[in-house]
Each structure stands twice: as structure tokens, then as C-alpha cells.
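Structures for review follow.
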Structure I
Amino acid sequence: MPEVRSPTVRRRELGALLRALRTEKGLTVEQVAESLLCSSSKVSRMETGQRGATPRDIRDLCDLYGVTDEIERDRMMQLAREGKQAGWWQSYDLDSFATYVGLEAEAVEILYYQSTIVPGLLQTPEYARAIHTAAVPKIPPPRIEELIEVKLKRQRILSRTQPVRLRVVFDEATLHRVVGGMRVMGAQLNRLAELTTLPNVTVQVIPFRTGAHPAMDSTFNLLYFAGPPHHMVYVEGLMGWFYLQSPQETDKYQQVFERLRTISLSPKESIELIMKIGARYRAASGVTVPASTER
């Protein structure tokens, strides 16, 4: 099991269980809300994990759904308690992105597709700083440093005792877009090459010669968990984030990701390209790298 018991995942696990119990009883959200003397939105938010449940909520819902097994009731109470705990990320005021960080913290595997930037879990602080500096509206420098600190803490899931398995695919354009200057790019691509020596990290590049592919206008992450929800898709855009959990939606993204892997360079070829381009950046900026890191 992962080292971190994320309150975000605990709430979603409890919510999935509550939704299944309600469906099994043939009750609507409105009927449950009427029985509990609360709003329908409260019931919906508990079922989607957006809101934590109190011990009283669990007691009343167990009574309503006919859950009499004490072990099962205790398990639900435990999920509710863990869902109320604060994750380390909650002190950083991340708004909606806090949900993703909480899910990422307990994922056992992540499939990550990016079209134009190095994925956050693989970014150097300098590369991340350049991205945040270019944001609109402008982000104050102290806030940028906070966001970089969050990113570095998120990256610990790659090296914890039971690390997340990370499979990344990104477009070759990512390697040619000079973010932060030649020196920053040289260091970033060197860091990419270093991380691929980890047994749990795989990186593949879609070369320019591939031409059109099924995710040119998208960017997405597939997250897998040891328990419910077993997997979901996270899609990020300029106007916000959303999550997909239905089998039809997740299956489509899984198929697209597998297609992207098929048309990409092999992991070995990808690292060779990354190192080749990285060496050009470092040469242009006058930076030399020890031969041991050049593999």
C-alpha cells in the first residue's frame, strides 16, 4: 500500500461506497436528503468525495441503508475520520488543484501525457519557475516559490518506499521549446535522463515525423489506485480541471494512451534523443556535465 493515506482518496472511497448503497436501495439523492433533513447538494458532495462525512452522517446513512454489520459500519466511520484529516498540501491554498494533489499522493500508477511541457513530477525548480513567471495574471514571486515547494514535495512519490509507477509520453516539441533559457533547458533534460534510471519511471517521446496523432489538442493524466476509485482521468485546461470516472471515458483515454506509446520512440530511443538535445543546450550555454551523467 502507498505510504500516504490521502484524505482526498478516503473521501472518494467512502463516497463510492455510499453511492453504491443508495443505488442498491433504489433511493434518489433527493429521497436521502429528505430523510437526513439536509440538502441534496450535501448528499451529492459526500458521494463524490467533495465533502467529508461526519460520524453522525455515517450513522444516519447506515441506518437508512440497512447496514447492520458492525465491522462495515466501523470501516465507514474510519474512512470518514481519515477523510477529515489534513493533507500536507492543504496548507498551500491550491484551490481546485488540491484535489488532484491528494489523488496523486496515493496513486499506485500514473499515465501522463503532455504536449508542450515537461510533466510537473519531472520538472526542475528552475524550469518550473520559468513556467510560473510566464503565467497570466502575473504570480507574485513569493507565491511562485511556494508553488515550486509544492512541486518538489509532490515529486517525493517517485522515490518513496513504494514509489508510484510513472509512465510518461510527451511530444518532441517539449524538448525544443526553450523554457527559461539554454542553461535551464540543459539542466532540465539532464534531469529527465537521470530520472529514467529509476525502475518505476518510463519516458517516451512522440517524434515530429509521426505527424498527426489522437491527442494533439489535449493533455491528460490517468491515475490508478489500490482501492476504489480504482482509476480516473484528470484533464487540465486553461479554464480549469475536471475528472472522468465512467468506464466509457476512462477506457477511451486508456486506448489513446496506448496508441501514443505505440507511435512514440522506444524508451531507449527517447532518452537518446533527450540527451542529444540536452547536450546542445548545455554546449550553447557553456555548461559541461560529468561523463557519468551522460550515460
Structure II
Amino acid sequence: MELHQLRYVVAVAQAGNFSRAAERCHVSQPSLSQQVLKLEDELGGRLFERMKRGVKLTPAGEAFVQRASRILDEVETARRAARDVHALVHGTVAIGALPTIAPYLLPEVIAAFSAKFPGVEVVVHEDTTARLLKLLMACEVELAITSLPLPDGRFEYEALFDEELLLALPPGHRLAKKRSIQVGDLEAERFIVMKEGHCLGDQVLAFCNRSDLHPNVSCRSAQVKTVQALVNAGLGVSLVPEMARQPGSPSQPLYRSLQAPKPKRSIVAVWLRSRPLGRAAREMLVCLRAAGSE
């Protein structure tokens, strides 16, 4: 049983004869008649009573046409839905992002995306790099925003921008008045860093190691805002992404740039190499590029 056979039967039932049905379906009458006969043979009974001036549905034909019409309606609805998703009229796109990126970068990006495609729902997963890559492998997210390095070649990525890591100091800290702060000035400081497994914590410690700095880690947290609050309370210093700086907030620490080589991180968009991005994810990547170029 083929869809075109259902269309032919419904067309004959609506037109009342094979000639007009063939015209509606844009096929020759012999071809349409042959397909209807083929379907009747498969079903084991006549769907139409053939008369000199037209056709009439048999009881089996009436039952069949009722169901066939519903099937054809569902097929057309499915076709429209797929077309709408492709055109981004409707649909869902799932993306992942690091917790040190999501609240600072994504509001602007999602606002730009939603302005262009208001019918598409955006689902955001916030997690560590390792977990985001697992979500990509499981196809639970299509695109992730993380930072380098990446562990292996199963993933494709596009660099979005580099971001400086700023030195966060408590108010009134001795280094706040210095015009130039060197890495060596931090040797005696207590450090507050992200928990193990969060790439920002690893990046801060890696920078310290490259700079021959041996940080005294006094506290760890899973949230940048908590790190900022602990620094602001005078419990230590930290290196914080520039995007997390919120000027004018009373709970924010003081921020200073270190002298070169400045600590930084590289923000990238990542997807599974074996799974090309769909239309919605590609459009999201366009919005990410625009935000990264500002």
C-alpha cells in the first residue's frame, strides 16, 4: 500500500469518477485506474462500484476512505511541521555552556536568536566541559560553548574570542593602589579558585604554574559569583573572567589586569564532528560569532 494509492482513492471518492480524479492528481486515467485496481487486489475486495456515469463507494470503500483521509491529513501535517522546523518557524535547539559563560554571554545571544526565530525554543544545559562533551556525544545538546583545550578529535570547534582573566581583589587590598601588578606580587596571597573539574580552576592553576607561582589555595567553589563574594569578603584573591565583572555592583571585588603575559582563556563553540549542525544550531552559531566580535 502506497501513499499515492490512498490519494487516488480519496480523489476518486471526492470526484465521483476516475477521469476527474486523474485530472486532480495530474496523472493519466489508465495509470490512476491501474493503481486503484492494484490496491483493491491487495485489500481483497472492491472499494468502488463502477457504473456507466461514475462510481459509488462500497461499504468497504466508505470505511477505507474515512481512514485514508485521516492518514493523508496527518501526512500533510507532518510535512508542514518538518517544513516549519527547517524554516525555524517552530522547533527546539538544545545548547550547552559552562557555568562561567552561560549567565554572562548567553542572554545577549539568545535574545538576538529569539528576535529572528521567535517560534524556536532554546534549552540551555550548564555543566562542566567533561559533562558537556558527554551530552554532545549522547546528542542531548547540539552545540556547546566551552573553552580550550578539548580532550580529543571527536569534536569540531570554532574559536569565538579570547578573554582576559582579571585579578580580583578585596576592597582596600594592598595591591589595589599599585599601578602595575606582577605575578610575583601574588606569591603570599591566599587564592580562591573554582572546584576541580571546572576548567576555569584548572586554567588559573595552569597559569600560576607557568608563571612559577605557587598559589596557596584557601577555598574552592563551583560558582563564579561565590568566588567573587568570597574575594569581596576579604578571604583571598582570584582570577575571574572579564565577562563576569559587573561594574557598579556593591558586592563586586576590585579588578586589575596583570602585567604580561596576561592570563586568558579561549572561548569556543563545539559540536560533534560526526554530526553536522542543524539549521537552528547553525543560526545560533551566527549569533555567537556576532557576540564574540563585539
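If mean count of other Cβ atoms within 10 Å over residues 118-125 is calculated from each of I, II, which structure is the one that comes out at 20.5?
Source structure for this number: I.
When Rg and Dmax of the Cα atoms in Å, for residues 86-133 alone is computed for each of I, II, which one produces 12.3, 33?
Computing Rg and Dmax of the Cα atoms in Å, for residues 86-133 alone on every structure in I, II gives 12.3, 33 only for I.
Figure out for me which of the structures I, II the number 21.9 belongs to, where mean projected area of the Cα convex hull in nm² was derived from the coordinates.
The correct label is II.
In terms of distance in nm of label points 7 Å out along Cα→Cβ at positions 22 and 126, which of structures I, II is highest?
Details: I: 5.1; II: 6.7.
Structure II comes out on top.
Once distance in nm of label points 7 Å out along Cα→Cβ at positions 38 and 286 is calculated for all of I, II, which comes out largest?
I
Looking at distance in nm of label points 7 Å out along Cα→Cβ at positions 214 and 254, point out which structure of I, II has the largest value.
Details: I: 1.3; II: 2.8.
Looking at the calculated values, the largest one is II.
Given a value of -13500 for helix-only ellipticity at 222 nm (-39500 (n - 2.57) for each DSSP H run of 4 or more, over all residues; to 500), calculated from one of I, II, which structure does it belong to?
Only one of I, II returns -13500 for helix-only ellipticity at 222 nm (-39500 (n - 2.57) for each DSSP H run of 4 or more, over all residues; to 500), namely II.
Kindly point out which one of I, II the value 0.05 was derived from, the read-out being FRET efficiency 1/(1 + (r/R0)^6) of positions 46 and 198 (r between Cβ atoms, R0 = 41 Å, to 0.05).
So the calculation was done on II.
Only the coordinates and a few stated rules stand behind these numbers; no lab work does. The structure presented is a predicted model; accordingly, all values stated were derived computationally and were not measured. Cβ atoms are built from the backbone, for glycine too; each structure is taken alone.
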